[in-house]
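What follows is a set of structures to go through.
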Structure P
Amino acid sequence: MATALIEHDDLFIGGRWVIASSDEKVDVVSPATEEVVARVAVPTVEDAQAAITTARDAFEHGPWARMSIAERAKVISRFGDVFEARSGEWAAAWVAESGPTEAHAAMLNEIVVGLWRNVVENARSLPSTERRQLPDGTVDVVHEPYGVATTITTWNGPALYLVAKVVPALLAGCSVIVKTAYESQLTARLIGDFAAEAGLPEGVLSVLAGTTEVSEFLVSHPQVDKVSLTGSVRAGRRVMAACAANLTPVTLELGGKSPAIIADDIPLDRVLPTLLPAFFMHSGQICVALTRLLVPAHRHDEIVDAVVAGLSAVRVGAPDDPEAVIGPLGTQTQYEKVLDFIESGKAEGANLVLGGGRPAGLDSGYYIEPTVFTGVTPDMRIAREEIFGPVLSVMTYSDIDDAVRIANSTEYGLAGTIFAEDEELARSIADRIRSGSVAINCFGPSLYAPFGGYKQSGFGRENGIEGVVEYLQTKSVKIS
């Protein structure tokens, strides 16, 4: 995993590489080794203002917003082609800064390439104007870009956020400022590099891997017309409060606490191959991870024994270990947060039946074993809050009504899965789950369909054609 130390003192602002306004740099630390692998310029509020100025000028006076969606789609297709051709660089950068296994990074890149092509193709068919003959006359319903869009992303899947936020905003005709996670310094640079190679017009795209101060400056700025955030509930509240002053519209995806309900009628060999990876994928650092396991009370021991046996055979290791399926957590802060959750589970009376600490033989890096608690009740912290790590809470239910009650008992409503032989039963449960996505005998929402949350998992939708529409305003032009 040894990586030569690299340094950068420039930022991608308005389609050009410019020297940062400050000479301050941030150390990029490998989660796998805790070694510094790069030092990168830190964007400041002054750099954010420069990004807003160029974005506003590009939107008001440049060609991008005045192109047809079909014309923009040609450029964004080239952008996607560059991503695909250089996906190996992207994977290496993401592994270095955030620690996913190399296999997971490669798999996610393949998914992103397919999503990229799909959203571009769908956008081509989106009409900019629809003429309607209405009872009181003829009306052209016009779809126009919002203007300057700020997209705020996290470190756990930067390629997915690129295709879920940045690509749709660009296709809609917005000028876009990408505020990546502070921890995503290396992949942030590649976004700019790929965009420049694809030939995006000047001013249309800026990328700032800035601090919370930069985020707050961007979302509260009166020249920003649209904001999209993926982050915590706490971050969502702060962004909404900042946007309120200017009534800036915002899309929020704020995480989840997704339940997996195992019905009484399904054998475990139908469940485990889907359930276990859905829990530990990317060390549990995905917003739709199945981290609450709801089981019939009389099947508790059978299911727990099988889950513990399956997870005990899972290898935790360095990202370049070909046999490892769980790598380190992405940051030291996240590592310490997950350990704190584990301690809180013990303190509240849950039973730790697997894991709970650092795996043997991994003396450095932010590694945590797959961890399973039983005896968990819905009021416990580990059952209520998003942990973002490999910690599974097993809870029992008495009947389906009880299972639905427990599934809906958190503030979140992002995703969930029902495992059942009886499809009619599974569908009836799915209809009662208060979340934006529900899967039956499989894992995860379709990334080609609209994705978003209920309750405090946020609002607005990404992916599908709906993801592009989030960045469009509607104007009615009545014709006499």
Structure Q
Amino acid sequence: MLSQSTTKAAETAKSRYFLIWRWHFYAGLFVVPFMLMLSVTGIIMLFDKEIELARHAERLLVETQQDQVPFSAQLEAVKSAYPNTTITQFITAQTEDTANRFSVRFADGQVLFATVDPYSGEVLGAIDRKESWHQLANDIHGTLLIGDTGDYLIEIAASLTILLLVTGIYLWLPSDNASKAGFLKIRRNNGTRTMMRDIHANLGGTLAIILLFFVISGLAWAGFWGGQFVQPWNTFPAQKWSDVPLSDMNHKQLNHLAEEEVPWNLELTPVPASHQHHVETHQNNSTGYSIDIDTLIADIESLGYIKYKLYFPRGETGVFTVSANTMSGDITNPTQDRTTHFDQYSGEVLADVNWNDYGVVAKLMAAGIALHQGDISVVNKVVNLLLCIAFIVISVTGIMMWWKRRPQNAIRLGAPPRFTQPGIWKSALVTLLLISVAFPLAGATILVVLAIDALIVKKVKRLNTALN
């Protein structure tokens, strides 16, 4: 016969297992729809260049020639094609056989890409930036198309994914002969539910660290955890630019629509201002700027810029800003990240920030987001595609497992059974506290769920039955 202490230990282990399973189940109810959404939109954004090229080939593909026309000629061509508009940005072609892009803003707020053949200077056409699949996927990926509310919901889901991973690893690691039987193997002959369980558990367990990386790197962009806690402490200090006047605009305002184009650690940093004593300088060329625009481009490229975005001055004290960074897909090597500001009147360099100026977290973000977006290499892109597919499989198998075990012909959720065990499991409590402190929205959600469970669910018999 088993001793009383052995029996008690077994009961305690069983109680803890079902407690962890319940938390994993309820976290999954909230997380899985978001994980499916993030994976699908992530795949679309992963192949945004290929998708846009297929959709707009006639406006993007050009015939490669030996010489390109001056930048000023391309700019004048866009101004002629779209009069009474504001040109806000120039983006160099990513390959020799594709067009340059100029971002054109109309008075009503519409923003188009005017594509220009760099060899002939001909304007090939326009692409509405709001109609790109990448823009739509990015909006869904970041806000569910409902603004801050969607951003917070996604952040809660991402934060609860940490809880999902911790509980999932506990359930996955073998603790008895039954769990060892499906550890790192898929049992195909033990029924559909067992096979789904093995696929779900082994994929989730082996990819847990990678999924954690995607969650953390994505959370750094989130409005609450990233915007209120992480980003402000890792923003590049404008004070490092000695004797440089600063404008009232920050770098984030250079972004177009919902796209994150400027480096993460510069978003909250004020943009420099052109020196006031140059304001009276008259325009001296047909492009409308006081400096020779072709000379500016030559200066930019002499600094080592090859593929980059050039932002045009906004107002009399605005500056020319050129940026090449992995976060916006300009380059593939994060150590080559660079952002430079030029006085719009004299053309002198006012401020310059590169990889060496980044803090530790900013460097991790530059490299991490590039990996997150699949921008480092073709291998990075293919691996990310496979990971997105794996996350979809993990989500779908989780749904199928629930569907198989749910009560038939009963209005019940089919949650794992509750086993009451006296006392407090300190390890679980510490884990919940750590997650709650590190990710406040997740903590607030956990508290709300616990309160609803204690004050409502347990006291309302029908609700208690339905949720179990």
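Read-outs throughout are calculated quantities, based only on the coordinates presented, and are distinct from any laboratory measurement. From a predicted model like this one, the values you see are computed outputs, not experimental measurements. Cβ atoms are built from the backbone, for glycine too; each structure is taken alone.
For distance in nm of label points 7 Å out along Cα→Cβ at positions 122 and 162, which of the structures P, Q scores highest? Spell out each step's value before the answer.
Details: P: 2.0; Q: 5.6.
Sorting by distance in nm of label points 7 Å out along Cα→Cβ at positions 122 and 162 in descending order puts Q first.
Supply the structure label, taken from P, Q, corresponding to semi-axes √(5λ) of the Cα gyration tensor in Å, for residues 130-289 alone with the calculated value 33, 24, 18. Could the numbers behind the result be given before it?
Working: P: 33, 24, 18; Q: 50, 18, 13.
Structure of origin is P.
Which structure, out of P, Q, was P(r) over Cα pairs in 10 Å bins from 0, in percent calculated from, if the result is 4, 17, 25, 21, 14, 10, 7, 3, 0, 0? It traces back to Q.
One of P, Q was used to calculate helix-only ellipticity at 222 nm (-39500 (n - 2.57) for each DSSP H run of 4 or more, over all residues; to 500), giving -15000; which? List each step's numbers first, then the result.
Numbers: P: -11000; Q: -15000.
Clearly, the read-out refers to Q.
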